[in-house]
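Asker: These notes open a run of structures that come right after.
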Structure 1
Amino acid sequence: MNEIQLVVTCTKKKSLEPERDFMLRHVRGRSTAARAADWLARLAGSGGERVPARELYAGDHWSIARDFDGAAVGRQARIRVWVASAGYGLLALDNRLRPYSATFAVQHPDSVVSAACRKAPLATQRDWWSLVTDWPGPWGGQPRSLADLAREHRRSPLILVASEVYLRALCDDLAEARQQLVDPKLLSIVSAGTRTLDGLQGSLVACDARLQSLVGGARGSLNIRLTRHLLSGLGASLPTLDVLNTNCGQLLAQAPDLKKYERRPLTDQQVCRFIAQAIKDDPSLRPTPLLRRLRDQGYACEYSRFVKLFHAGREA
C-alpha cells in the first residue's frame, strides 16, 4: 500500500501547561545558536513529565490532523502524520515530549526570534529550524527534517499544511525536500492565501479564504479542513500536486466571493482598554479568539498589531 506523508504544524494550544524552563522566553543567550543550545539541553534533560505528541497538542486544527494518522485514502494509500514543531523540529505522533511553548510568530513572548534578532527575523527563523532539526532527539533513527523525510520516502506524496509564517521558516528545508523526491510534483503545500514562497510557489496548491464557506470551521483551521476535503475526494488517484490543484480549482469555481467588512479603526489605547477588560474578565483568553470578538463588534485591528498589544498588556 502507498503511504502519504502529511506534515502539519504544531499548535499553541496544548493539553498540559509547560513549566517555566520549557517556555522559550526564559532561555538564555543572545545569539540564535546559543539560545538553541540552551533550549535543546533543557529538552534533553532527565526527569519531568513527557506525553506523546498526539496527546499534547489540542484545538480544532489538531483534532482533524490527528485523525488523519493511519487513515486510508483512495484505494491504495494510507496517511502518516508528522508534526513540524518550532520547539522540537520534525516529530512523529508517538514521540514523547515535554509540554513546551515555542513558536515562529515574531511578536509572541516565546518566539524563536529574540529581541536581539528582530532586525532579521526570517534568517533567525530559518537558522533556528536548522538547529533544532540537526538535533537527533531521544527517539532513535527517524527523520528529523523535511529533507530527511523526503529522502526516506522518495516515491511518496509529501503534503505540508502550514501557515505562511511557518512556511517561510521551513523554506530551505522544503527546497531540499523537493529535490529528494523522484518527482517534484509529489510535494504539495496547502496554505490558503500564500502566493509566493522563495521559488517554491510552484509547489503551492492554489487556494484561498473563499473556500472557508465550503469546508466550514474557523479561518485558523481552514488549511487542515481543506486538506481533509481534498483527500476525501481522491478516488483512485494519489494526491500529487496536479491532482490537488485540479480538485481545488473545481472547489474555487463553486466558492462565493469573500464578504467585505466595513469595520471601524481603533487607536492603540482603545485596543489596549478592550484587551485589559477582557483579560480581567477571563485571564485564560488567547489573542486570536479575542481579536475575533473585537472584529465581531465591528472594529478593525490588524492581527500582528493586536497580538503585540495583547502580550504587552499581559506582561504589564
Structure 2
Amino acid sequence: MAVVSAENLRKTYGKVAAVDGVTFAVGQGEIFGMVGPNGAGKTTTIECCEGLRRPDSGSLRVLGLDPRADGQALRKRIGVQLQSAALSPRVKVWEALDLFGSFYEKTSDWRLLMERLGLAEKRNAYVSKLSGGQKQRLFIALSLLNDPELVFLDELTTGLDPQARRAMWDLVRDIRAKGKTIFLTTHFMEEAERLCDRVAVLDRGRIIALDTPRNLIRALPDENRVIFRTDDPIPADALRTVPGFVRMESDGERVTVYGRGGELVGGVAGVLGKGNIRFRDLRTEQPSLDDVFIALTGRPLRD
C-alpha cells in the first residue's frame, strides 16, 4: 500500500524548477529517505506532501488524500518535524507539550512521550536552556502528539554533534517499531544509509536514483577500496594479479586500490610484502551513498 504517491510532481519559483517531474511512492511501514545536496528540492518536495506548498503540476496523494484540498483531515493523521522550527524561549517543555496536545481531538499522552524521548528530567526546563539534541527530541515529541500514521522528518540532525545524531537515529528506529511510516529528508548520506529501507537521490529537482541503499551501492563498478601510504615506487603491473583488482590511483604517497571480493585486501598486502614495498596506515573502506552520488553526478555531495 502506498502511503505517499507522487507522479510527475513539479514546483517552480520563477525560472527555477525546485522540483522537476518527481515520481515516487512510500510504502506503509517503511523508512523512506530523500537525500541530496542543499537546494536539491528535498524540502520543497516534502512540504508539498505535508500540504504546506501547492505543486504547480503532477498528482500527489498522501494517505489517500489530496494534501491541499483535504488539508484539515490530513493534518489529523500526520506528524511533521520541520527543517526550521522555533518555540518561545520562555516556554517550558511540559507547557509546550500540553499546549500542542490541546490542538488535537485525538492525542497521545504527552507525559509518556516525554518519558520515551528522554525529556522527563527537562520537564520544567525552558526551551532556551535545552541542548540542540534535546530541542530536536522535543520537536519529535510534538510531531507525535496526535499519534500519526505518517511522520515527516525534514533535516532531522542538521547541526547536531555525532553523538546526538546517533541518538536521533535510534529514536527514528523506535518510531518505526511502533508501526509508523517515516518520510525523512537529509543531506547526510550516512544517515540515509543507516536508517532507510529505500532512498531517492535528488539532484537539481530530479530523482536520479531510487532503490535500497545496498542496491544503489552494489551498482557501483568498484565495490571496495584498500588505502595505504608508501614512499616506495610500485611497479605498474604489480597489483594487477590481485584477485578482484579493478584499478589503482596514486596521489603522492597515498595509494588507493579499487576492486571487488574478499581476497582484495590480502592480495594487496601479499604483493606489497613480496615486493619489499614498505607501507603504512593500510586500511579498507566500503563504498557508501556518497560514492553513489559522485558516480551519478560527477561531483561530491556538498558541492
Structure 3
Amino acid sequence: MRNIIIPVIAFLPCVGLADPKVELDTLKHPVKACLYKIEHKNLQKPSYLFGTIHLSDTRVINLHPNAESAFKASDIFYSEIDLDMAAQFKVAPLLMRKDGKKLTQAIGPELTSKLDAILKGINPALSSTPFESLKTWAVAVTLPLLENQLMAKKPLDVVLYQRAIDEKKKTAALESADSQVAVFDQFNEQEQQMILSDSIELMVTDQKREIKSIERLLNVYLTGSTHEIAELMTLEMEQMSSDSELTDRLMKALLDDRNIGMANKADQFLKAEPEKCHFFAVGAAHYTGKLAVQDLLKKRGYTITPLFD
C-alpha cells in the first residue's frame, strides 16, 4: 500500500476556490512556487524548502521554473517519510489493528454502514471488507485520497523522489514511519471513530458539490500560495468536528508538533553537510500556522526568502 500516511493538507477537504483570473486548463505548472530559499553564514550553498501536494496531476508534476531550478541545483533530496520500497513495506504492519477486533466490530453497524456507502460512492465494487485489519484512524486518513490513489498514478512526492534517485542525488527523510504513525496512535479508539465519522460526513457533503474537494485542493495549490492555504485550512477547521477539543489536539499533532520535528531535523541535516544544497519537500501545509517550518528555522538563525513568483 503506497503512501498510506497522508499529511494534513491531503486529509482535510477543501472549501477554497482557485483564483478566478487564472485559466486552469491552460496552466503548464503552478502559478506560484511554494518555495523558500535557506541561507546562513555557515552554509556554503543556499538550500530550499518546497511545499508539495500529495496528488498526481501533470500541472503539479511539472514544477514551477523556480522550483525546477532549485531541485536541479540540489545535492540531497528529503521527503517527509522514507519512500524507498523496503521502508514503505515496513509501514504496513504499523497500520494493523492490535485490539483483536475487525474494523467493523470496533466501529459498530451504524458507522460501518456510512463507511460502506461512501466507499461505494467512490467505486461500486468497494466495501469495508478490505479494510477490516486496519486501525480506525488509518481508514480515516486513507478515505479522502482513495479515489485518486486508485488511479495508480504517482503523486508529486513520489515523482520527485524517483527523479532524485535517477539523478543520483542522495536521499533522506525528515520523519520516520514510527513517528508518523504515532501522530494518530495517540488518539484512543473512540476518538479515532470520531475522526473517521467526521471524514465521512465531510465527504458526503463534498459529493453534493459541483466542484469536488480534491479538485478544489488542486486548484488552490496551482494558483495560490501558503497564505491562501493557511486561510483555507482555517475555514476547514471550523467545520471539521463538533468536538473542538479533539480538533485542536488533532491539528496540533498533525502540524505544530510535526513542524517542530521537521525543523529540528532540517537544521541537523544542514549543519551536517553545509557544503551541500539541500532540497526539503514536505506538504505545503507545513509552511502555514504559528509554528511554520520556515519560521522555526528563522529562529535558529537562518535567512529564509520566499521565491513564490
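Readers should treat all values here as calculations from the given coordinates under stated rules, not as data from a laboratory. This structure is a prediction, so every number in the text was calculated from the model and none was measured. Cβ atoms are built from the backbone, for glycine too; each structure is taken alone.
Asker: Suppose Kirkwood radius over Cα pairs in Å works out to 20.6; of 1, 2, 3, which structure was it derived from?
Answerer: Working: 1: 20.6; 2: 21.6; 3: 20.0.
Answer for the origin of the read-out: 1.
Asker: Something else now. Here relative contact order in percent (Cα under 8 Å, 6 or more apart) was calculated and came to 20; which of the structures 1, 2, 3 was it taken from? Display every interim value, and only then the final one.
Answerer: Working: 1: 16; 2: 20; 3: 39.
The value was obtained from structure 2.
Asker: Of the structures labelled 1, 2, 3, one was used to calculate helix-only ellipticity at 222 nm (-39500 (n - 2.57) for each DSSP H run of 4 or more, over all residues; to 500), giving -12000. Name it.
Answerer: Numbers: 1: -12000; 2: -8500; 3: -15000.
Derived from 1, not from the others.
Asker: Looking at distance in nm of label points 7 Å out along Cα→Cβ at positions 26 and 146, point out which structure of 1, 2, 3 has the largest value.
Answerer: Top value of distance in nm of label points 7 Å out along Cα→Cβ at positions 26 and 146 goes to structure 3.
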